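Derivation of every value follows stated rules applied to the coordinates shown; laboratory data play no part. Please read these numbers as outputs of a predicted model, since none were measured by experiment. Cβ atoms are built from the backbone, for glycine too; each structure is taken alone.
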Structure I
Amino acid sequence: MNRNMNYKINQVSENTLVVGIDIAKNKHYACAIDDRGRVLQKSFAFMNARHDFDYLHSTIVSLQEKHDKSELIIGFEPTGHYWMNLASYLVNLGIRFVMVNPLHVNRTKELDDNLQTKNDKKDARVIAQLVRDGRFSYPRILEGIEAELRNGASLRSKIQEDLSALRNRIIRWIDRFFPEFHLVFKKLGKTACAVLEKSPLPSDVKGKEIHELVELYRTVDYLKCVPKGKVNELLIVSEESIGLTEGLQMARYEIATLMSQFNLLSQQFDELSERLRELAAQLAEYEYILSVPGIGENTVVELLSEMGSPTHYEHPRQIIKLAGLTLRENSSGQHKGQKKISKRGRKKLRAILFRVILPLIQHNSAFKSMYKYYTTRRINPLRKKEAMVVLCCKLLKIVHALSKKKIYFSHTSMMNDLSCLEGAA
């Protein structure tokens, strides 16, 4: 850590112009300082437009000429998605930029004037000072397939949220107008959707013959086989339904609208998932990560979309920190604080790891053995969730090693690691 901090500090010399930018939706503020923190240009505003970006660039160039600064470093905090346009502009000009943590900006704004005052002009100066002190990180702009995966995975997540919301609205409708429907269909499968499209109300089913309903449901494109047993059960429960009998015209229109939206989103979700799998398969790391028993194609797509190619990271600790799984503690004097994960990182990546580690513990014998060891060892046995965190970190190390060395998962190698742990204990 010290080596990295020293390296960052050395990036700012007496020949360096440091520019801090406070990012907003429409109007940004920039402030320029030198290596000693002296303000060379007070905070000035520029809009989120091409000609204003050109104005910023010309102002920076004139400041470099005026103060004889041959080097330039620009820093800003990643505010939502508003920084991306400016970042793309700087990349096209070949100008390097760095990121400052918004938490650091918030906690250091009182150092100069001992006031809680917060405004865009002050934030621009604080950001510049943090960059001068080496308190920044180097961003990696996603390109090519990695950028496609990130955008596609984000879109798929939104579609999945919309599908969940629609599913809840459909269930609410069923609870009001055909509550016995749940006795026949436990979830919204293809047959259940076909029934809701063709005969959503009990009155649509009551008095019909089984073969009539079967023929009716076969007209649905996505349904290949109609189970007669389910249709018979549906006929029986419709006879004694307690569903509402008023407002049925609008109820029929409502369920037709909901099913139309549900089917459309389901189709888009499946198509998008297939396209994402095709894109991910073009990356060299895809087949190596997929070789881990218990990890499916969708999981590999989500992992690659969140962290990019593992080969871009020098050490797996960088990916662990990106996921917010680094341990932290609060200790002072004789008090020894409890260690917890920092949760400073990509929340979605951390959620993906926790979701995938459960089936790995169940179906991957190597992970299952390691989980058992951590929870039952004689000295310092871990709680279940603590062991899961350790295995999440282990998975990231494995993914990094497989991608870097271009090898497939080896059950024997992982069991050798377990043998080493048991021997050390």
Structure II
Amino acid sequence: MTEARTSPGSCQNEAAFYILEGRGYEVHDDKRYDWTKDDLVFVHTDSVHRHFNPYDETATALVVKAKSTWMFMGLPQQGRSGPVEGEERFGPREDWSRIWTPGVGDRKKVIGVGDTTWENTPLGRVRVMSSPERTDARIFSIDAFELDIPAGSRSGKYWKMADEVHYVLDGSGYALQWEVEAEIAEKYYARVAKEPTRHEITKGDTLYVPQNHVTLVDAARGGLREISGNRLRVDGSDYEADCLVFATGFEWNTPYVNKIGFYPVGRGGMSLGEKWRNGPRTLHGVMTNGFPNLFIIPLPNSQSVVTENFAHSIQENAGHIARIVAATAGQGMAAVEATAEAEDEWCRIILQRRRDDAAFLEACTPGRSNSEGHPELRSPLSSNFGGDVFEFFGLLADWRNERSLPGLHLSPG
């Protein structure tokens, strides 16, 4: 749109507009809402609306509607712009908003970049704009999030019942989709396809993810395609090599649950990923409140220490955990966990003793140590104990020698 406005429209079904470029404003029910690039704009149900672009730049938007859902519910009408037919049969005008959900008028019609935060999740680095958990947005039929996949990296692998549509804002890569078939016996079972289908994607593409599929998105640069003698073909170019090393690689500054590959669930149904979404919370890096009998061998940036030889850390922490288990069993108890107070105190110590390496990480080349050039994404709680290994393991030994297991809650089961 350039120096343009649309004709008035009215819809009984809501819609969302993701602004790909430009700026402008909306008028909904005679009220103005300004928007700009990367905003998510909502047109609420039963709204008279127009879109305006008074500026000298083109504005482009991606329009998303759960149209089939509204049609299924029998709400297809687009409203009338003229007088009501047979007006004598009807009473006087009444404000349509009286049937809206209470408080819905206070919700936001425009979700801007400043209203969102980038978070590390099992799916990857995500900016959520609309979801059931987000109660400040005036939209009920559409979930929307932005997923940032660094070049050469990939998203988390996930399975969803509902279908999805992905729009590629920038870059290129491919998506893998595993079909899931339902087998109904004494209960429902899922049968996941052994091999996925592959779908190449690039900027401006729309990717449909059908119902009951497992999905993974890879932002590969093309990758190694062929090896012939000492010649490698990568991204369409040939390279000579003296030595080729095959390695699986490993994750570094990613959430703990990403590394272990499964999602522990504690009391009350809370997952470890949910509890640690803003950084780990532990006692000594090995236990966390709300997760009885969950013992953790801490990794770097997990409120423990980094040893020169990782086997040293494994041995010390495994011995520490074994003594906790033995002491718990020795008191005739079957379950043990850190108390909330002890966890809070250990987090306070971690924050107080941590080494602030922000300036160093910001100056580094993007890589695994600084979240691919985004060190601000790492929570301060995702830090190591700010002392040497001898101090830390001595602290654990002193704690064990108290024999009362301070900071732990023991129970029969």
Say we calculate distance in nm of label points 7 Å out along Cα→Cβ at positions 309 and 397 for every structure; which of I, II gives the highest result? I
Compare mean count of other Cβ atoms within 10 Å over residues 277-284 across structures I, II and report the one with the greatest value. II
Origin of the derived value -5000 (helix-only ellipticity at 222 nm (-39500 (n - 2.57) for each DSSP H run of 4 or more, over all residues; to 500); candidates I, II): II
Work out which structure the value 1.26 belongs to, where Cα Rg over 2.2 N^0.38 Å was derived from one of I, II. II
For -0.50, -0.58, -0.66, -0.74 (log10 I(q)/I(0) by the Debye sum over Cα atoms at q = 0.07, 0.08, 0.10, 0.12 Å⁻¹, for residues 37-268 alone, calculated) the corresponding structure among I, II: I
